[in-house]
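Undergrad: Quick heads-up: structures coming right below.
A short reminder: the numbers here are calculations on the coordinates, not readings from a lab. Note that the structure is a prediction, hence the values are computed from the model and not measured. Cβ atoms are built from the backbone, for glycine too; each structure is taken alone.
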Structure P
Amino acid sequence: MTQPLAFPDPRLATLDGFRVEIDAEHERADVVLDRPPLNVIAMPQRDQLRLVFEALDEDARIRIIVLRAVGEHFSSGGNIKGFIEASPEHVSKLAWNVAAPARCTKPVIAANRGYCFGVGFELSLACDFRLVSETCFYALPEQRLGQIPGSGGSARLQKIVGITRTKDIVMRSRRIPGRQAYEWGIATECVTDHQLEAATEALVDELRSFAPLAQRTAKKLLNDTEDSSLSIAIELEGHCYSRLRTSEDFREGVEAFHAKRPAKFRGM
């Protein structure tokens, strides 16, 4: 049963433009952008989103986090006026806040439909999986405002699609449809609009079937070695593999394999 979540942190007493729902039975938390019709992301909302991801990361009931939105658009981006009014100190924290899904040790899924622009796209790029509907359009439109992406968008995108396509998207403020985003490797999966929720549920269930400790280790290893040389990445992978060999989950996985039964992982 899905229910709203109350946070003990007083800074989260009233959530700005989004809500959080917990489905403990399915070990799932949904962070839901809820400022329709365009789900504009305000400056204070970015601070709160970071705090929420940090809190959910510590919640033992939660295995998987889903970032989604109300209505036909994920988000048209940030509150433009807010950028002018924000102090340089506040603006300097934007990329750190938006990177919260990447720092979270648990798998994070972004479910995108309709407009997914600016900070909405940057938040999605910080997630581990991006499921898009065929109505989705990704864009970093900051050039139209005389600016550049400021929360990791161009940097993350370049790691995924390379410098040529990133320049095409950023310097021309191009809108990339969902199907093309999937073909370019930006999106994990592209489905029809009415299938987005079912595809999200299926991925949540699939990820829950794996060992939590191994998933957390894989996420951190892949994030930490993204910029490293091949030799260092292989070395770190070996150390992580060695540590996991002593885990109860690995022992359970091996025993379940030989017994031809489903494994019952406990995250230990």
Structure Q
Amino acid sequence: MDRQLSVTILGAGTGVPLKDRQAPGLAVQAGPTHLILDSGSGAAYQLAKAGIDYHRFDHLLYTHYAHPDHINDLPELIFANEYFDPRRKRELAIFGPRGMQNFFEKLVALYPILGRVTYPIKIHELQRSTLLINDVVIKSSPLNHQGNECVGYRIEYGGKSLIYSGDTDYCKAMIDLAQGGDLLIAECSFPNQYKVAGHLIPTDVGMIARQARVKKVVLTHLYPLCDQFDVVAQVREKFHGEVLRAEDLITLTL
């Protein structure tokens, strides 16, 4: 059996439309288990560009629902799975922070067709939680996103670990979640010169990576300002391990 853990960056961007950078989303493969972490605008179509079948995902994990750039394609994925060729029969499990059930009910009120799909949907609200999906361990922890309900994720499989921050400011919970991790996929919204509360800048990412002793960092959630600065070099001022800048549709294997 394939014991590899890999991740495809569906979008390394934000809510600001760019030609070559879609909104946030990750497609994770842990052996036979497939997970989506966030699905901002365009993520569903990025799956098609990457040659990944949207039918194979039974588990969608969201860091937060307060901002559309992380969740806009949730209704698209639900709607696509209702297409009859082949018709989905398996349950679709949707995970997110506290309030996710209420968000989903409001989504169905807005798009009633989502409440009439012919396959079951189950909503799971997470805080500091540990899940076992097949033989994949998923840990979640509330993070600091300016008062918004938000969780980060740690995926463990085959002796490897992948951590995804979603949106957060520097906080101890992020360091704890990433501790000893193989790959930290961290938001790096703005360069050091433009700190915004609730988001990470390169110095923050570098400090988290160093304190958590992670092996490798990938910077994502890059606003256009990041293109005017060497954010990788700014991270390396605090962290001396490998640092990469995410690009849409690249796949990393641990």
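Undergrad: For structures P, Q, calculate mean count of other Cβ atoms within 10 Å over residues 58-65 and state which one comes out highest.
TA: Values: P: 16.6; Q: 22.6.
The maximum falls on structure Q.
Undergrad: OK, next. Tell me which structure, out of P, Q, gives -5000 once helix-only ellipticity at 222 nm (-39500 (n - 2.57) for each DSSP H run of 4 or more, over all residues; to 500) is calculated. List each step's numbers first, then the result.
TA: Numbers: P: -13500; Q: -5000.
Of the options listed, only Q reproduces it.
Undergrad: Work out the source of 18 here, i.e. which of P, Q gives that when relative contact order in percent (Cα under 8 Å, 6 or more apart) is computed.
TA: Values: P: 14; Q: 18.
Derived from Q, not from the others.
Undergrad: Of structures P, Q, which gives 1.2 when distance in nm of label points 7 Å out along Cα→Cβ at positions 138 and 226 is computed from the coordinates? All intermediate terms of the calculation are to be shown ahead of the outcome.
TA: Details: P: 1.2; Q: 2.3.
Attributed to the structure labelled P.
Undergrad: For the read-out FRET efficiency 1/(1 + (r/R0)^6) of positions 154 and 194 (r between Cβ atoms, R0 = 30 Å, to 0.05), a value of 0.60 was computed from one structure; give its label from P, Q.
TA: Answer for the origin of the read-out: Q.
Undergrad: When FRET efficiency 1/(1 + (r/R0)^6) of positions 186 and 242 (r between Cβ atoms, R0 = 30 Å, to 0.05) is calculated for each of the structures P, Q, which structure yields the highest value?
TA: Numbers: P: 0.35; Q: 1.00.
Between P, Q, the highest calculated value is found for Q.
Undergrad: Still on this structure, please answer the following. Output the label of whichever structure in P, Q has the greatest value of distance in nm of label points 7 Å out along Cα→Cβ at positions 146 and 178. Don't skip to the end; give the middle numbers.
TA: Values: P: 3.6; Q: 2.0.
The structure with the largest value is P.
Undergrad: Please state which of the structures P, Q yields 22 when percent of Cα pairs over 33 Å apart is computed from it.
TA: Values: P: 22; Q: 13.
Value 22 for percent of Cα pairs over 33 Å apart corresponds to P out of P, Q.
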